[in-house]
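Asker: Right after this note come the structures.
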Structure I
Amino acid sequence: MGLRLGGVDCDVHPPNPRRQDLLPFLDKYWSEAVQSRDINVLELSSYPSHVASSRRPDWRIDGDPLENMQRHLLDAFGVEHAILNCVSGILAIYNDYMGAALCRAANDWMAATFLDRDPRLRASILLPLQNPELAVEEIERRASDKRFVQVLVLAMGDIPLGRRIYWPIWAAAERHGLPIGIHAGSSNRHAPTQAGYPSYYVETQVGHMQGFSGQLLSFVAEGVFVKFPSLKLVMMESGVTWLPSLMWRMSKDWRGARDEVPWLKETPADIIRRHVRMTLQPLDAPAGADDVARSLDHLGSDDLLLFSTDFPHWHFDGSNAVPQGFPERLKQKVLVDNPRATFPRLEIGS
């Protein structure tokens, strides 16, 4: 499926803000602190900016990054809305207060640099998970701006995200109609695989699936969706084809050990299908058209997938953001219906 797709692109990446970009949005104390300490937030990123998958050659940013995004994505694909996810090294800073200050600055920079200049754009709120109290403060500070439609955290961090220490954050998100966006990435606190530190980037790239599956298991087992019944979880750049086997395995084992988690009154698979969504790109299904359709059928729900291009990363060829073999019955759902149902603030922010 080629250009002029329309719909809602649920995972778009602006360039990460540089230190000089954030300085105008920091108060005097933090402006002086990041300069005197020579803090460079780009150097903290766990995503290598120069590897081949990070940016298509024909989508390289020359000049104004918004104009580049408009030309290659918003206009070319006819996107109704695009949700910007800034996966910055800010999320890995150890200092609670510096992390919170830089998250505030990055969110303000996002609004001024992108949202104020194109009505089609929406964004995720960067949260300083280092301190749940400060994370809630940032949600409350930004919640009145309806152009921010979800909160953003990384797939691999300090502890599983379903733990109760984070529940005040999820409560604030649910209160304001903000899904929890979990994006591929690491705060680099621990080894990126369960087997320890790998030798090669390809191992790290594939190993992100372990992070997503661990977070999903945590959200379900800890009872987050029982406590917050209207909360949605959006997994971005997670892949898709691993989910059916995880749902089957967790539901099977839950039947034999559910006395340990008595708050789960239904199968984990049913909970996941109601509360969890996944962005389309990069799609890890086989290349054959029949195999794509068969892989998606294993999800057992038409509501799970959200359209995304992952702009400007190189995760699909040419303009085929929707792969060959993608079922016709799903296109309207994935492009329009599922995103609108997942992000209730989309229309409010128009």
Structure II
Amino acid sequence: MSRWLYYLLVLAVIAPLVYLIWGPQQVTAIFVFSAIGLVPLAALIGRATENLEYHVGPIAGGLLNATFGNAPEIIIGISALQHGLITIVKASITGSIISNSLLVLGSSLALGGWRWGKQYFSARDAGQYSTMMVLAVAGLLIPSTSTLIVKNSGHVQAISIAISIILLFVYAMYLALHVFHIRAERRPRGGQEKTSDEALPEVEALKVEKQAPPNLWLSVLLLIVSTIGAAVNSELLVSSIEPITIQYGWSQVFIGIVIIPIVSNATEHGTALVIALKDRVDLSMAISAGSSIQVATFVAPLLVLISLFFSTPLNLVFQPLELAILALATILFPLISLDGESTWLEGIQLMAVYLMACFVFFFVPG
């Protein structure tokens, strides 16, 4: 983890201290400190999850990554459900997908293209991401369009629950595919074991690259502490949203779609930028597309099922403006990746669409 993220951990401690010492009246300080404090906490959760994957294997590691890799979004969503802020929950879901598809990918393509000119990636892999993204966004579009015909709120909720279960199943198959892909890469070609002479160069390489395995219990402790810290700061962030909207005139839609996704995805955003600058735009694309897919097929349906335990259940019905930009982001992704190469201009174009959306959401009435 970068050194500057360790410095930001101080803010994750300052936010609770401000609340305890000066009270909830300091809404601006609590909102800013808790929001920025979530950035290093999310990075620590990701670091702990990667360390645990070394010990538990690819299958359990995939489940850990799915669960804790999106911990900030899930924790913020649960806190918002507890406060009855359904608008924030829905806006953070669509905002995360839009942010990853347009801002994260766009800035990665722009910076990588600025340094390297044209960058190349696998069009086949990008096509798989595009198909999964279309399916994921379809799971959000269908319940919303069904309200044009289905007027009974109970039936709409039932549709949302059914689609949530289907999306979770598809995401489980998506994880399984990656596990099988990893196993296929590790299996010797032709089903034959390598001879000692063939394996010798790889053994020598492993001796050079071999590092001490991460400590299991230290990784577990790091995961527990960082998750608790994220829960505390998420609760402070959510509890300060309503006072902030009153004090500054911001709408909950703007906070949910723009501010919260930027904070919760800041670590992944930074990683995608660094990788793109190393001419690995294929990995940057995998990060942005993978995060969008996880939010749509895992976080959103999981929050729908969790909301059944609260007084106000969550459904998958979104506003037309959110759906329009979601659909636009989903269309742009395959268009950008169709030819297997990218330039800085394509990144600028994606970021331009994102900025247009931000300006519109800023003026959405509260």
Structure III
Amino acid sequence: MNAERRRFLSGACAALAAGLLLRLWFVHYLALVTGDSLLYGDIAKNWLGHGVYGFTEAGRAPGSIMIRPTLIRLPGYPLFLALCFRLFGMERYGAVMVVQTAIDLATCCLVSALAGRLFGRRAALAVLWLAALCPFTANYVAAPLTETLTLNAMAVVFYALARWMEARCGMTRWLWVMGAALGWSILLRPEQGVLAAAVLPAVWWAAKRSGLRGWPLQAVAVALCALLPLVPWTARNWRTFHRFEPLAPRDAVDPGELDPAGFNRWFRTWGIEFKSTEEVYWNYGGFPILLSDLPNRAFDGGSPQATAELHAQTASLLSDYNKTMVVTPAIDARFAALARERIRAHPVLYWAGLPVARLGT
């Protein structure tokens, strides 16, 4: 082993060790198991224990429970959780985070390997350090959510794409790895269809440029691999709900449930920070919403008198909602009325300023 290779290996081991310590620090001190994590966990438990892909709810009889089928979350992450629960014990979220730590470090290695193939060994080491110590991706391991696995799937897709192009775009194993990773990424998060929309034209173009006979088949093969995992999911949704839903509904509402359009629109008249998303938006329909958690701009009516009136209306509405924490048509209609007043007072802010601010955060 030459000196340059030894230096690379020692640098890579140091980067991975530093990345491991950073992720374990997040897991130990900043672990967060709430909101969507518990939703995914509930689906995984019911899938394992009862064979029903759904949520646990109170039954009609006092003290009884029922499992309500759902389609608002794709099955990729619940499948991962179910596997972890089977291996490490039910609701052992700490073990899930450790597994995610290993997966995220593997992602770091993949992006480093890709950089090395494209730009050389020095780039590979630099990228490995950047990936290992990036707090914006490392912190995801401390929450049982889809992000860590999605980033890993994306890394696999691009690494496989590079290896496939190096192999002169033939029907090699890397083509199938790329397609399988695309399918897995879509099962994790519906917007990963955008990843497929970016990769498939690249596959088509590279295969055409290679001059191989039957070159369109490569893009078709990748597309089929990406879409095939959605077939049983779509069939299940049709059989269970009589609804064609190959991904997940944009409004995250099951068939027959009330669409909280009024509350959603009201939130968009002032919501910017993640803090508001966590403490207000995610609490609607099951948890209390505190007036003190709203920023002052949520009451801004354009004048002191209008602001005072909006503050009183909002306080009254949240008080009524917090008595039951149940979403009803009447409650949601009152949120819709508040939203109309806010939009009328600040139309430019609603249609332009706030969307830009949300993108910025």
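Values in this text are rule-based calculations from the coordinates and carry no lab data. A quick note: this is a predicted structure, and the numbers were derived from the prediction, not measured. Cβ atoms are built from the backbone, for glycine too; each structure is taken alone.
Asker: Quick one: log10 I(q)/I(0) by the Debye sum over Cα atoms at q = 0.06 Å⁻¹ came out at -0.24 when computed from one of I, II, III, so which one is it? Mind dumping the intermediate values first?
Answerer: Values: I: -0.20; II: -0.24; III: -0.30.
Attributed to the structure labelled II.
Asker: Assign the value 24.6, calculated as mean count of other Cβ atoms within 10 Å over residues 260-267, to the correct structure from I, II, III.
Answerer: II
Asker: Using the calculated result -21500 for helix-only ellipticity at 222 nm (-39500 (n - 2.57) for each DSSP H run of 4 or more, over all residues; to 500), pick out the matching structure from I, II, III. Mind dumping the intermediate values first?
Answerer: On the way: I: -10500; II: -25500; III: -21500.
It traces back to III.
Asker: Given a value of 21 for relative contact order in percent (Cα under 8 Å, 6 or more apart), point me to the structure among I, II, III it was derived from. Intermediate values should be presented prior to the final figure.
Answerer: Working: I: 21; II: 40; III: 14.
Source structure for this number: I.
Asker: The value 31, 18, 7 for semi-axes √(5λ) of the Cα gyration tensor in Å, for residues 220-275 alone was derived from one model only; which of I, II, III is it?
Answerer: Working: I: 19, 16, 8; II: 25, 18, 6; III: 31, 18, 7.
Considering all the candidates, the number was obtained from III.
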